[in-house]
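Listed next: structures, encoded as structure tokens.
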Structure I
Amino acid sequence: MSTRCSTADIADKLVQARKDKKGATLILGNECSESAGIPTAEGYIAAIKEKFPQLYEKAENKDLAGCISQLSQEEKSELSKYYIESIPINWTHICVGLLLKHGFVNRVMTVNTDPLLRKACALVGEFPPVFDCAAEKIKDSSLIPEKSIIHLYGQEVGIQPESLEGAFGNTGKKGLCIVVGHNGQKDLVHDQLQKEEKFDGGLHWIFSNGTENKKSVVEEILTKEKNGFHIGELNSDSFFISLTRKLMIFPPEILLHPFTHLGNLLNSLASFPIPGQKEGFAIADLLLLQTQSSIEQFEEVEAGAEDLEQKKDEVKAPQKKGNAKEKATSPEPEKN
């Protein structure tokens, strides 16, 4: 039987893991995208039945893989486009992006095929490498760089690799492991976690309300011998918002200081090349000056004088037109 833990316990462990330069591994289940409007496997099957009833009837197996196999590439794209193009970035993925940015998480493995996590990372100024287990088999997980995203089931609905053994490779020995939004059903992720003899940093499973297979997960995977822990009845948005608040990295800079964030983005632009001239045109200079003005007008209220001057320096435009601008340095993670 596993031990109950709290969000505060996990936050403390993440702080220590970052100090030890071990980071953590996050495993995201379907429920992490469900709150943004992405359907679960059952939802996709229902959509196929509604939009392509004849193809649904032709499928011998009525599971997602069986139904998807009946669709042409154009029909698959139509199905994905219908859900993905208009969905908002939910708070689960924004917070995961912050955890990556500030070095609390070294690796995110997701069963979801949608681009929500990549969009969220870009929003907070983090651009991790992305790996696709359906496109190419991962043979040695030690070769995957830190702060990576791994799409366990690929980036197209209905594709499933034969094995995830290479992607998981000794996950139990890589430090803290946290599972969020997985309903505990027996799939490839469940199988890999069950195979691990012990999780040195602990396996922490966050159960949402009404998780169907909670009892079996607790009894089969989250044992004391495996160093298992769990939190019950907490959805992914609530968990990650609470966690990032306790780590003092919430909210993201784009919401807290939007003009400072914009200024840092503008500072990363190279000068615009002009034919026949050695030096390009610093096209963002005027925008940077306007950004400084907006910082003074809208962010000065909540910032102290010293903090304000620091922000103005971060987005300061070049003194001489045409010179390449100095690139803005990323702000250091807040101390915990």
Structure II
Amino acid sequence: MIDKLACPSCHKKYEVFENIYLCRKCDTKYVQSNGLLNFLPVLQNENGLDKLILENTGYEILAAASSGDLRRADNLIQKIIKPLESQHESQQELAVKNIIGPFEYFYEKHSKHLSENAKANFTTIYNLLRYELECIAGKYDSSFVLPDKIIDNLPRGDYLEVCIGPGNNIKRIMDSGKAHTVTGCDISKRMVERASRFFDNGHSLFFRADANRLPLLDESFDVAIMLNTLDRIPDIRVALRELYRVLRQEGSLVIGNCQPLQYEKFLDNGLRLTYVPKKNRIRNVCEAVEISGCQLKEEIKSVPWHIETVIDNSEDLEVDVVVGIKNGTAKTNRI
């Protein structure tokens, strides 16, 4: 399975030395730690925080948002939430809100110093923190699963799911017999760990990565899936083109998302979180397929989905799902 991995910057194949993945061209390396591969991006550039002094974890997270350094932000988040793992289950759910609340307040106080891109990066970090906390508290245990009418029409072959969450969907596909191999990635450490628990064979690979920088070789998969992330990734257009890149010719791209797309979230305290800058937003799942470069083949509207989380409690949502073909010529089938 590791033969599909590639440098997320230049897409050249890695040289592997025990637990080290080395790219000679970019002179970068990624290390496998505790059995988990982590390809989250490191520091890109510094900007926008001249007026802030990095006095504590909150300021360091803002600096990471400004520079796009998800690896640094993740290290800080893991330090924040590590003590929760030893707490009693009844205390963990309360601790989630006790951490998220101050985190939101800190952002409200200092976000004026950030660019629009940095604000979106901060919200990505916010989501990462939230998903890690939800996992610790035993919530968010059921991700959206594609309807059978979609799965039945997908080809057999090698499957990739980006932003995999707890892995319920990719497990359903493996159980269907459609997937020869499955590969999944997410920015959340604990989501990747949850997803990988379904698999104990040599036909699966799970790792942490940024959807905009997939550490995978070109044309490695027959099916690529991304669910409920169009309104959570700051530059979704880049992520969609990445999916197209790793798809084989005539491969299937499956996109699903709650409708309408929710690019902003207004909290009870009046704070507005921006997930995606206005310049990067798209209208719907059909446009997502078009942006990727695939041709729309199938569309199903309003698939019901029930989810329970600590932060948002119980929600009944509807998801639109589309299938596109890379260089395909199939006629669109709308259901």
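Nothing in this text is a laboratory measurement; each read-out follows from the coordinates by a stated rule. These numbers were taken from a predicted model, which means no experiment stands behind them. Cβ atoms are built from the backbone, for glycine too; each structure is taken alone.
semi-axes √(5λ) of the Cα gyration tensor in Å was computed and gave 30, 23, 21; which structure, I, II, did it come from?
Values: I: 39, 27, 18; II: 30, 23, 21.
Label of the source structure: II.
Using mean count of other Cβ atoms within 10 Å over residues 177-184 for the comparison, can you identify which of I, II gives the largest number? Numbers along the way, then the final one.
Numbers: I: 23.6; II: 20.4.
With respect to mean count of other Cβ atoms within 10 Å over residues 177-184, the highest-scoring structure among I, II is I.
Comparing distance in nm of label points 7 Å out along Cα→Cβ at positions 137 and 273 across I, II, which is largest? If you can, show how the numbers build up before the last one.
Details: I: 4.2; II: 1.2.
The structure with the largest value is I.
Out of I, II, which one gives 0.65 for FRET efficiency 1/(1 + (r/R0)^6) of positions 129 and 201 (r between Cβ atoms, R0 = 35 Å, to 0.05) as computed from the coordinates?
Numbers: I: 0.95; II: 0.65.
It was calculated from structure II.
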